[in-house]
Each structure stands twice: as C-alpha cells, then as structure tokens.
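Structures incoming, each one as structure tokens.
Readers should treat all values here as calculations from the given coordinates under stated rules, not as data from a laboratory. Every value quoted in this text rests on a predicted model; they were computed, and no experiment measured them. Cβ atoms are built from the backbone, for glycine too; each structure is taken alone.
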Structure P
Amino acid sequence: MGLGLQPRTPPGPHLMAKKARNLFWNKVFNNDRVSLFTASATNQVHVDVKREEVGPALNVFNGLAGVQIALHANSTLWKEQIDHQEKARAVSFWERWLPGSPRVGMTERPFRSLFDYLKFLSNFQPVYVVREGRYLGIYRYPTFFDYYSAEDPQGETKAGDLVPLAPDPADFGLHTTFCWHDARLSEYFTLENRVNCQQPPGAEFAVAAFTLGLMEELEEAEAFVNRFNWNFLAKLRRAAVENGLAAAVGGIRVGALAREVLAIAEQGLQKRRLNEESFLRPLWERLERGACPADEVRIAFAQAGIDGILRNYRL
C-alpha cells in the first residue's frame with residue numbers, strides 16, 4: 001500500500017472489516033459507498049496539542065490541505081489503471097462517500113477557539129454510543145446537542161428497539177470520530193492530520209516530519225494561512241487533488257506556497273536539534289522536480305505496467 005490505494009483490487013462490501021463500527025455507516029448515512037475505503041491507505045499523523053493551540057492548529061492543517069495534498073499526492077493508480085482525473089483519489093473518496101456533507105474534507109470555516117470547534121461539532125447529527133460493548137444508535141436526534149440535552153434520551157438496538165440511555169461525557173469523544181475532516185481534534189486529545197496519501201518507500205516519515213515541524217512553528221504557520229481567504233484555500237485543495245504540484249488558483253501556484261510552508265516546517269524541526277529535518281528531503285526534491293509521487297507512478301506504470309509498479313512501490 002505504498003501507493004496510497006490498493007492498485008489491483010477494486011473496493012467492495014466483501015472487503016469491509018466485519019466490525020459493527022464499519023457496518024453501521026450504510027444505515028446511518030443511507031448510502032452504500034463506504035466500501036470505497038477498502039481501497040485506501042492514508043497517512044494520518046497525531047501530535048500533541050495544547051488547549052489554547054487547538055483553534056490555530058485546526059486552521060493551519062485544514063487551511064493547508066491543498067499544499068499538503070500537492071506535496072504528498074500518491075493515489076492515482078487503482079483498479080489496475082491510471083486515474084487521469086485525480087492524483088489524490090484517496091482524498092476524494094471522503095467527498096464521494098458523503099457528497100456535500102460538512103462533516104468530511106476541509107472544514108467549512110476556521111475556528112476561534114477550542115470552544116468554537118466543540119460547538120461546531122455538537123451541531124452534527126450523532127451516530128451511536130457504546131454501552132458494555134453494545135452499539136446503540138442515536139441518529140434519531142438532529143444534533144449531538146439535542147441528544148445530550150434530551151429529557152429522556154433513548155438509544156436504538158440493532159433490532160430497532162428503543163432503550164433508555166443516560167448520556168455520558170465519553171459519548172462526545174466518540175462523536176468527534178464521526179467527523180472526518182482533513183484535520184481534527186482526536187478522542188485522544190491530539191491534533192490528527194488526516195489529509196495525506198500514504199508515501200512511497202524512502203519517504204515513510206515525510207508526513208510526520210512535516211506535521212511536527214508546522215506544530216513547532218504554529219504561530220508562523222497560522223500567520224501564513226491567515227494571508228488567504230478560506231474559500232480560496234478550499235479551491236486550492238480541490239485543484240491539488242486533481243493536479244498535485246501543478247495546481248493553481250487565480251494565478252497562484254500551489255508549488256510556490258508549498259515552498260514557503262515547507263520552509264516553516266523545516267525551521268520548526270531545526271529548533272528541536274534532532275536532525276528530523278532530514279525527513280523533509282523527499283519533499284524538497286519533489287518541489288525541485290515539480291512532481292509529486294502520483295506523477296512518477298503514472299510514468300512508471302506506462303513503462304512497467306502493474307507488475308513493475310508492485311515490485312517497486314510496495315512497502
């Protein structure tokens with residue numbers, strides 16, 4: 001899966017892990033496209049975040065989704081053929097699963113604080129809670145706030161029976177996992193950076209180093225993001241999914257922005273004096289070539305076919 005997707009086996013319900021968590025989605029969200037994720041392998045990174053850093057960190061990593069995708073796009077080969085429409089197909093699966101939903105992809109707006117973010121999440125429809133290993137649906141409530149403040153809340157069993165349910169603070173931690181944004185506060189109280197494809201051999205630590213470096217220079221990274229309109233950043237994200245480092249919006253090329261952001265991340269790592277900035281080298285090389293991993297996979301596939309790809313890119 002060093003290609004960001006399973007390149008040979010198409011997605012399908014028969015490949016879904018037989019877990020109640022996974023099997024619940026089709027019923028709750030009323031479509032049968034969750035099996036798309038049986039083909040994807042994203043590179044998700046968790047880093048420590050202080051309470052006062054939550055808002056800025058979410059804004060930085062959601063706002064820089066386009067830059068990150070452009071640098072790390074690596075999911076253009078699947079079903080034994082090249083996807084000529086997108087270089088980061090694994091990223092777009094989220095929107096293909098829940099089209100138009102504000103609970104996937106880049107957040108629809110930046111946040112002023114941790115409280116502002118939690119308020120934002122509490123307005124999403126809840127999904128289920130767990131009691132003694134049993135999954136109880138709470139999706140009959142319009143929002144999590146409605147569930148938690150209900151006078152006599154109830155949960156729904158798999159058989160469809162309603163049972164009394166006492167809300168628990170842990171329910172909100174679980175609820176946050178039902179919002180699949182490019183960056184989110186995890187139930188483990190870490191900043192989870194989720195938008196990047198899996199990386200090819202030789203660049204396995206690039207996403208982790210990039211994420212940590214920006215967290216170390218969070219103020220400077222936030223100042224960079226604040227230079228741009230949120231709508232522009234959302235358009236840049238879409239352009240990067242399709243075109244990688246060749247993406248541009250309104251005459252602004254993502255490669256130029258990526259160079260500035262990468263310098264901020266490198267500076268953050270250098271301050272730690274652990275030589276971690278060496279893990280960013282593959283990203284600098286991509287900028288010099290003007291090519292992300294997906295570009296190289298397209299060329300390699302034309303030369304060696306699927307078998308050659310699997311030999312050279314498997315982890």
Structure Q
Amino acid sequence: MKLSKDFKEIKGDASFRKFYRNTKKNSIIVFANKEKIKNLLIYDSINKILIKNNIIAPKLISQNYKKNYIEIQDLGKKTVYQIFSKNKKNQYIIFKKAINSLNKIQLIKDKKIKNFRNKFYLIKDYKSKILFDETKLFSYWYVPKRLNKKKIKTFNNKFNKEIKALLSNLNFKNDTFVHRDFHVSNLIINFKNQIGLIDTQDALFGNKAYDLASLIDDVRYKTPNSLKDKLYKYYLNTNKQINADKFKNDFDILSVLRNLKIIGIFMRLAERDKKRKYLKLIPYAWKMIDNRLSKNKDLNNLKLLLASNFPKFITR
C-alpha cells in the first residue's frame with residue numbers, strides 16, 4: 001500500500017494490523033490483509049454502535065475494503081497507559097473516569113448495525129463455549145512448554161473439568177456490552193480530557209464483570225492490590241443495584257480465566273509469531289491469578305490443580 005509522506009507508521013499491537021497516522025488530517029489508516037472482516041468491517045461496526053450511544057470511538061472517514069484498509073478519526077496519541085508511564089499521580093482519578101465510562105458502555109442495548117458495505121452486523125453473545133475455548137489456549141500453548149508428556153494429558157483432563165465447573169457457576173447473563181480488552185492501553189485521553197475507546201473489534205454481549213476484570217487485573221500495567229480493591233469498591237458503589245456476592249464470584253472467575261487465556265496467547269505469540277517480548281508479562285499474569293485464587297474458596301479446586309503443577313507461581 002502506497003501512502004503520502006504525511007502518513008507515518010505507528011507502533012501496532014499483537015494483531016496482524018498496521019497503523020499509519022496522518023498528523024495533518026488528524027486521521028489513522030488501519031491496514032489489515034489478514035482477518036480483514038474483523039479488523040476492518042467489524043471494527044467500524046462496533047465503533048458505530050459506541051458512537052450512537054455517545055461513547056467516544058473513532059469515526060470512519062473513508063474506506064477501501066478491496067485494498068484492505070480503512071481511514072478513521074485519530075482520537076489522540078495519549079493512551080492512559082502512556083500517561084501512567086510518565087506520571088502516576090492521578091492514577092485513581094483517571095481509573096475512576098474509566099469506570100464511569102464503563103458504566104456508560106454497559107448501558108448499551110444496541111446489538112445490530114449496518115456496516116459500510118451496507119450489510120447488518122449483529123454482535124454475538126459471549127457464550128460459555130467461547131470462554132472455555134479461550135481458556136484452553138493456556139493448556140494448548142503454555143502447558144506443553146512447562147510439563148512433561150506424562151503429565152500433560154492428566155492435567156488437561158482435570159483442567160477442562162474445573163473450567164467447565166467454574167463456567168457453570170457464573171451468575172450473570174450475557175446481557176451486557178463487553179469490550180473484552182478494556183484496559184489502559186485501549187483507553188485514549190482526548191484533547192477535551194475525555195476517555196475514548198479503541199481496539200473494539202472483539203466486542204460481544206457477555207458478563208457484566210468481564211470488562212472490570214480486564215481493567216483492574218490488567219497484565220500490561222502493574223497496580224498494587226490496595227488500588228485494585230479501591231477501584232473494585234468504586235465500581236460497586238456506582239452500581240448499588242448489583243448483588244455484591246454474586247458479582248464477586250463472577251469477577252474472580254473471569255479474572256482468573258482471562259489471565260490463563262492471556263498466558264496462552266503470550267506463549268503463542270512467542271512460539272508461533274516470534275514476538276517474544278510478551279513472555280516477560282507472564283509472571284505478572286500468574287501473580288494476579290494467584291491473588292484471585294487466594295480470595296475465593298470456590299476456586300480452591302483450580303488452585304490446588306495449578307499449585308501442584310506450577311508451584312513456582314501458585315501459593316498453597
């Protein structure tokens with residue numbers, strides 16, 4: 001793809017996409033010749049739903065689907081992660097702003113929107129099968145690198161059984177808009193000091209606790225447990241109609257499953273895609289898993305299984 005000199009390539013993420021910023025036009029080109037339906041069509045469709053509900057997300061400027069790119073509004077260069085990397089003074093204030101934005105997102109009821117190819121896109125539900133298959137990325141990519149062949153089959157059988165049991169114990173229905181990667185790297189602070197949302201293409205309708213777990217137990221940005229607890233309490237205080245015990249159950253389960261999935265994804269990125277920089281984040285993912293396992297007796301069976309096979313990371 002040929003672009004004018006005004007476009008400069010910017011650092012991407014773990015996906016197959018490439019991004020180019022045009023500072024003169026205040027726009028970004030998203031280029032994707034792999035998984036282009038998700039990365040171009042669905043991405044814009046989800047953004048349209050967010051914008052319709054007064055959530056800040058990139059507006060479509062132009063598209064050339066045949067040539068594998070869309071041009072979208074540039075929300076700005078400052079992600080919350082970048083702001084925190086330079087100054088941690090206002091962490092709690094900004095996190096509260098993110099939770100306020102999450103509360104607004106969770107009011108969305110729209111599931112259907114017309115995409116730029118004039119066809120309707122319907123957001124799917126975050127069914128237990130999807131959560132189960134995602135969690136199995138841990139046993140598929142990480143486990144073979146850490147356990148011998150004799151142990152792998154036994155572990156996987158027990159692991160699958162425990163994950164299915166935990167999924168059956170979730171309380172909340174799949175009735176809430178879930179970004180799925182609601183964390184500081186995907187939150188942009190715009191010039192009006194408002195929070196905008198990027199990387200929305202994986203959104204589904206799922207459990208109310210999922211995005212809060214993404215934000216509080218974010219593998220890419222370390223926060224002390226005291227701040228995690230404070231943010232969790234702030235969310236509950238702004239959602240007093242929620243049954244706190246049921247929500248805590250779902251939050252802990254989804255946080256653990258999410259971080260097991262992430263460990264599997266990071267190992268896959270290292271092995272399959274040769275992106276080994278993600279391996280350094282795995283110990284912190286384990287630390288957060290251990291933290292949640294220690295705070296919920298209903299997770300005891302999974303804790304014992306992980307502790308007996310990965311004693312380096314899970315406390316007994």
Structure R
Amino acid sequence: MAAGGEHGTKAIVAAFFANLGIAIAKFVGFIVTGSTSMLAESVHSVADTGNQALLLLGGRRARREPTPLHPFGFGRERYFWSFVVALVLFSLGSLFAIYEGVHKLEVADDHSEEISYLVNYVILSVAILLEAFSLRTAVVESNKVRGSQSWSQFVRRAKSPELPVVLLEDIGAMAGLVIALSALITADVTGDVMWDGIGTLAIGGLLGIIAIFLAIEMKGLLIGEAADEDVQRAITGAMSADEGVKRVIYSHTQHIGPEEVLVAAKVEFSSSLSGRELADTIDRIEASVRQAAPVATAIFLEPDISRD
C-alpha cells in the first residue's frame with residue numbers, strides 16, 4: 001500500500017505534463033476555430049492540469065511530521081485535496097461545458113460558418129495521443145498495486161487516492177476527446193454546428209458523473225474507513241496468536257492516512273499474567289501486529305476479562 005503513493009506520483013507527473021500540453025493545444029485550436037467543444041475541452045484540460053498540481057500538493061503536505069495538535073499526522077491531507085479535485089472537476093469542467101453547450105445550441109443558426117474543422121481534427125488527434133500516454137502510465141502504475149482486484153474494485157477500495165483519481169480523470173479526458181472529435185465530424189458532414197453544442201453537453205455530463213463519483217469515494221475516506229478485510233484479518237490473527245491472549249473481544253481499524261491505520265482492540269489476556277508480564281505481552285503483540293500489517297502505525301489495546 002505504501003508503494004501506492006510512489007506509483008501515484010509517477011502517474012500524476014505524467015498526467016500533469018500531458019494535460020498542460022493538451023490544454024495549450026486546445027486553446028490555440030479554440031482561438032483559431034471558435035469551436036465550443038474545443039473550448040470545453042480546453043477548460044477541462046486546464047482543470048485537469050490544476051488537479052494534478054493539487055494532488056502533488058496534498059502528497060507533500062501529508063508528509064509533514066505529527067504535531068501536538070495533530071498527533072496522528074497529516075495523512076488525510078491526501079484525501080482532502082483529492083476531494084477538492086472532484087469539486088474542481090465538477091465546477092470548472094462539467095458546469096462550464098454544460099453552460100457552453102447550452103449557449104452553442106441557442107446561437108447555432110447564427111454561427112454555422114465559424115468552425116475550421118481541419119485545425120480541430122489535427123489538435124484533437126494530437127491531444128488523443130498525449131492523453132493515451134498519460135492513461136497508459138496510470139494503467140501501468142495501477143497494475144503494480146491493484147493485485148487481483150478488478151478495475152472497479154480497485155477504484156472503489158483503494159486507500160491511496162491518487163491513482164484512482166488520475167485513472168478516472170484520464171478515462172474521462174480520453175472519452176471527452178473522442179466525443180469532441182465525433183461531434184465535430186458529425187457537424188462537418190451534416191453542416192449543422194448544433195452537433196458541436198451537443199458534443200459539449202455530452203462532455204459536461206460525462207465530467208459531472210466522474211466528479212460526483214470521485215466526491216462520494218473521497219468523502220468516505222475523509223470521514224474514516226476501516227482497513228481492508230485482509231489487513232483486518234492479519235491484525236486479528238497476530239493478536240490471537242500470542243500465547244498470553246485468550247481471545248480478541250473486538251478489533252476496530254480506521255485509516256488515518258492512505259498508509260496509516262489506527263487499531264483499537266479489546267483483548268482478554270491470560271489471568272495469570274502479572275502487571276509487568278501484561279505490559280510485556282502488549283508490547284510483543286504490538287510488534288507482531290506491525291510485522292503482520294505494516295500500515296498499523298497507531299495501536300491501542302484495552303485489557304479485559306471474560307464476562308461469562
């Protein structure tokens with residue numbers, strides 16, 4: 001799981017430079033052609049470029065040392081900035097594209113001659129190649145950490161937010177480029193620029209769906225999610241295996257960062273243990289838990305007795 005942050009950084013950097021180049025090319029295309037699909041895609045790429053910068057900022061801030069005011073560190077900064085990314089994607093990407101699409105449909109009859117299709121075709125083709133490079137990087141880096149999970153499971157269950165965010169952004173960007181290109185080809189063939197506006201609306205709707213999905217997933221991480229089931233089993237197993245433990249009454253976990261898990265458990269120990277032996281047993285269990293689940297960075301054990 002710790003590797004997820006490293007692989008996420010590679011994907012973020014690749015996406016940042018790809019989106020920066022795409023945004024510049026698209027804005028040039030919009031200035032030359034006046035296409036609203038191209039303008040919507042330009043704003044989308046600017047938003048994506050800013051989003052990568054926000055993810056890098058979150059990763060940097062999350063590495064700060066714990067303080068008395070934040071004794072468990074700042075790991076959730078990565079969740080917060082990923083949530084901000086979802087909001088930016090929705091506001092700057094989706095809402096702007098929908099607004100431009102509606103506006104284009106309203107004035108379509110008065111601007112039938114404005115679009116220079118050849119320029120748009122060239123720019124969108126270049127953008128698709130750059131976006132394909134970014135998406136390929138995100139897929140390769142995700143494959144290194146997702147294990148046997150399906151793509152759907154990986155996106156929904158990942159505790160490191162960067163890779164799912166970049167992956168969904170890149171998929172949305174690639175789909176948006178295909179929609180924009182299809183809309184322009186249709187407008188070119190039919191001679192009706194209304195299709196440019198329809199394409200813009202479709203891009204806005206797609207970005208809105210992705211943004212809402214990301215916001216929901218990041219909200220769950222922000223308010224606290226338990227560790228994955230295999231991690232929980234490893235933690236409980238390490239506790240139960242100690243010779244001084246009669247049973248684990250319960251064990252709760254919560255992510256306080258992508259690679260940091262808080263563990264709180266109530267444990268019934270052997271009644272024959274002295275105070276010193278109990279303290280030594282707790283220390284030994286903590287070491288075993290950290291060995292079995294390295295993400296368990298904060299462990300709190302409460303000794304209890306049987307109530308039977």
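Can you tell which of P, Q, R yields 17 when relative contact order in percent (Cα under 8 Å, 6 or more apart) is derived from it? Please list the in-between numbers first.
On the way: P: 27; Q: 17; R: 22.
For relative contact order in percent (Cα under 8 Å, 6 or more apart), the value 17 is produced by structure Q.
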With distance in nm of label points 7 Å out along Cα→Cβ at positions 10 and 170 derived as 1.1, matching label from P, Q, R: R
Computed 5, 19, 19, 15, 14, 12, 7, 6, 3, 0 for P(r) over Cα pairs in 5 Å bins from 0, in percent, for residues 74-121 alone - originating structure among P, Q, R: P
Structure from which 7.3 was derived, mean projected area of the Cα convex hull in nm², for residues 138-217 alone, options P, Q, R: Q
Top of P, Q, R by distance in nm of label points 7 Å out along Cα→Cβ at positions 82 and 226, largest first: P
